[in-house]
Structure I
Amino acid sequence: MDNTSKVISALLVGAVAGALTGLLLAPESGDKTRRKLNKSAKDMLDDLEDALEDSAERIKNLADSAVEEIEKYSKKA
C-alpha cells in the first residue's frame, strides 16, 4: 500500500470515527444531527477530492518525467 492509499484510508477511518463519536456523545434533535452528518459527509468528500487531485498531479508529474527520460535515452540510442 503506497502512502497516498494510506493517507486516504486514514482520512476515511478518522472521518467515520469522528462522525460516530459525535452521534453517540452529543444527543441532539434529528434535524440537527442530519445537518451535522451532511456537513461531515461534505467535508469528507472535499478532503477526498483534494487527495485525489494531489494524487493525479503526482501521477502526471511522474508520467511527464518518464516521457522525458525515454526521449533522452532514445536520442542517445
Structure II
Amino acid sequence: MSKTVTLRLNENIYKLFRDMAESDNRTLSNFIETSALRYIEEHEYVDDYESEEIRENDQLNRSLKRAIKDMKSQKGNFIE
C-alpha cells in the first residue's frame, strides 16, 4: 500500500528535481523515489566483485570468525 510523505525542498532543488523528472518523462514523486532507491542500491549493497573479494580474503574471514566466537562468549567490551 502506498504511503504519502511530505518533503520540504528549497526552490532551487525543487526546480532541479522537477526539470530532471520532466526530462526523464516521470512524475516528480516517481523521480525522487527512483533516485532514492538507486542511491541505496549503489551504496548499501555489496556487488558481486566485492562479495568475491571478501569470500577469498582468508585473513579477514578468520578475523570475522574469531569476532563472532568472542561475541557469542561475551568476550571483550562493546563500544558505542
Structure III
Amino acid sequence: MKKKIFCLFFKKIDDLQKFQKYPGIIGKIIYKNISEKAWSMWIKKQTTLINEYKLNMNNKNNIKKIEKYMITFLFKNKKII
C-alpha cells in the first residue's frame, strides 16, 4: 500500500512521492506536500518551459528561473518558505 499525503496542488489526499526528487529545503517541502501525480504534471510543464524559452540548465540564472516557475506551478504563489 502506498503512503498518502495531503497534496497542496490538488487539495486532496494522494500518493506520496517514492523519494525526494528535488534537492534542498525546497525539495523537502515538495516531498512532504506534493503528490507523485502533481510532480509528474510539473515535469511535463518544465519540459515545455525549457523548450519554449530555450533555457540552458547549465546556466544558474536559467535554473533559478525554472525554480520560480516550479514553485508558482506547484504552490500557486503561496509562500512556502
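Each value in this text was obtained by applying a stated rule to the coordinates, not by laboratory testing. Everything quoted here is computed from the prediction, not taken from an experiment. Cβ atoms are built from the backbone, for glycine too; each structure is taken alone.
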* **Which entry (I, II, III) yields the derived value -17000 for helix-only ellipticity at 222 nm (-39500 (n - 2.57) for each DSSP H run of 4 or more, over all residues; to 500)** => III
* To do: Given a value of 7.2 for mean count of other Cβ atoms within 10 Å over residues 3-10, point me to the structure among I, II, III it was derived from.
  => II
* State the single structure among I, II, III that was used to calculate Rg/Rh (Cα atoms, Kirkwood Rh), giving 0.98. => III
